[in-house]
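A.B. asks: These notes open a run of structures that come right after.
Coordinate-derived values only; no laboratory data. All values derive from a computational prediction rather than experimental measurement. Cβ atoms are built from the backbone, for glycine too; each structure is taken alone.
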Structure 1
Amino acid sequence: MELATVVHGLSLDATLGDRTMTLNPVAVESPRGLLLLDVGLPNGVADLAHAIADEGRWLEEAWAVVITHQDLDHAGCLAAVVERTDATTFAHAADAPYLEGELELAKSSEERPMAIEPTRIDVRLAGGESFATAAGPMTAVYTPGHAPGHTSFYFPEAKLLVAGDACNVVDGELVGPRESATPDLETAWDSVETLAGLDVERTVCYHGGAVDAGTERLEALVAERDASA
């Protein structure tokens, strides 16, 4: 699905434990080839390749993979994608040690162990970096809370926000962070407030996909949160 000119929303059907879901990575055309935002679960590289092919492009065109955060459903097949494409990898500095295997995934536990194959992170982001794309600049926006290094990505010319898990779409409506999956909920809501400061008309969330909602809805969510605090 085309989210904006040369920005492609991908759809991956996936199962994690007893939970079935649809994941929504994004492929962005750029002067150097495809730039991927998140990649999916372990063993999901074939599904990712098929989803990209459905958009008339090829996984092997990827020159970069940008990971919004360390979670299993976002970075699970990163190592396989890198092996197949030799893409340059980007992630926030706070999440890079988890992706490189220096630290156990933050949400792993004895009751629910989680792990991914370690992968090098070539460039550690801090927030504020800009990527050249065919849809204009794409800016990294540091949005921690759901994960220590969670980062969203904003296309100012298209007024498009790729929110990762900073927000969700439920029944076609943009909503805030999912409490049960967000270790630092207060910081996560601060991040929603950060996003509300952007000029956004369309938002794509990793869980729920794209919705024609942006700044006004984000401001309303923050106001509702503040009123209930």
Structure 2
Amino acid sequence: MRTCVILIFSLISICASAQEYFSETLDSLYREDQIYFGVTYNTLFNTPKAFTQTNFSPGFSAGIIRDFPINKKRNLALGLGLGYALNIYAQNLKITKFENQGFVYDFVSSQNFSSNRFSHQALEIPFEFRWRTSNAINYKFWRLYLGVKASYIFGSKSYFKSENQTLSYDDLDFNKWQYGMTLSVGYNNWNAFIYYGLNSIFNNAYFNSLPIEARSLKIGLIFYIL
């Protein structure tokens, strides 16, 4: 009986040591949140008074972020990634292109068209400072990620349709590089996300001789997985 008790305690001790070793090994290797995808509601701010949003304006993004823990507990990290985004803006800014003038911009009443939007596709480069309550074996945790994001627009399109006119153009006069601040906060899979643009979407757009310096604001949800 004494031998059995000694054997049992020996096994418990061995298991505990193995678990501690395994945990330490995991702790020295684990990373978090290296794949992301998000859905947002897009709008513009810093716009002329004549601007109005006319319909739901969605945004979609997905990509990979490399997680670089910076402390022993690995609950603080930096993240650097690459992704793809599609952003659509439904509003009342009519874009017309003339051979000798390039793009001309005008704000029109929503009663004068049935559809009006512009969109762009971009490569995203997110950089984040990450705080989380995770560990090597806990996959449900709180997180707060604050960062910046640079986006390179490689494709853009506008579409306007009224009762007697249809206009569609590619390669709009956008700033190719877009910059903004990001914040994502949440628990487990559900995370609120906000993007606040720091520069104008348009490169050389004027309305009534004044520059249109509209910037992007995106609010939605972002999901992270390993």
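A.B. asks: Suppose relative contact order in percent (Cα under 8 Å, 6 or more apart) works out to 15; of 1, 2, which structure was it derived from?
C.D. replies: The read-out comes from structure 1.
A.B. asks: Same structure again: Have a look at 1, 2 and say which one yields -6500 for helix-only ellipticity at 222 nm (-39500 (n - 2.57) for each DSSP H run of 4 or more, over all residues; to 500), as calculated.
C.D. replies: 1
A.B. asks: Given a value of 2.6 for distance in nm of label points 7 Å out along Cα→Cβ at positions 72 and 152, point me to the structure among 1, 2 it was derived from.
C.D. replies: 1
A.B. asks: Comparing Cα Rg over 2.2 N^0.38 Å across 1, 2, which structure shows the greatest value?
C.D. replies: Biggest value here belongs to 2.
A.B. asks: Quick one: distance in nm of label points 7 Å out along Cα→Cβ at positions 32 and 56 came out at 3.1 when computed from one of 1, 2, so which one is it?
C.D. replies: Structure 2 accounts for this read-out.
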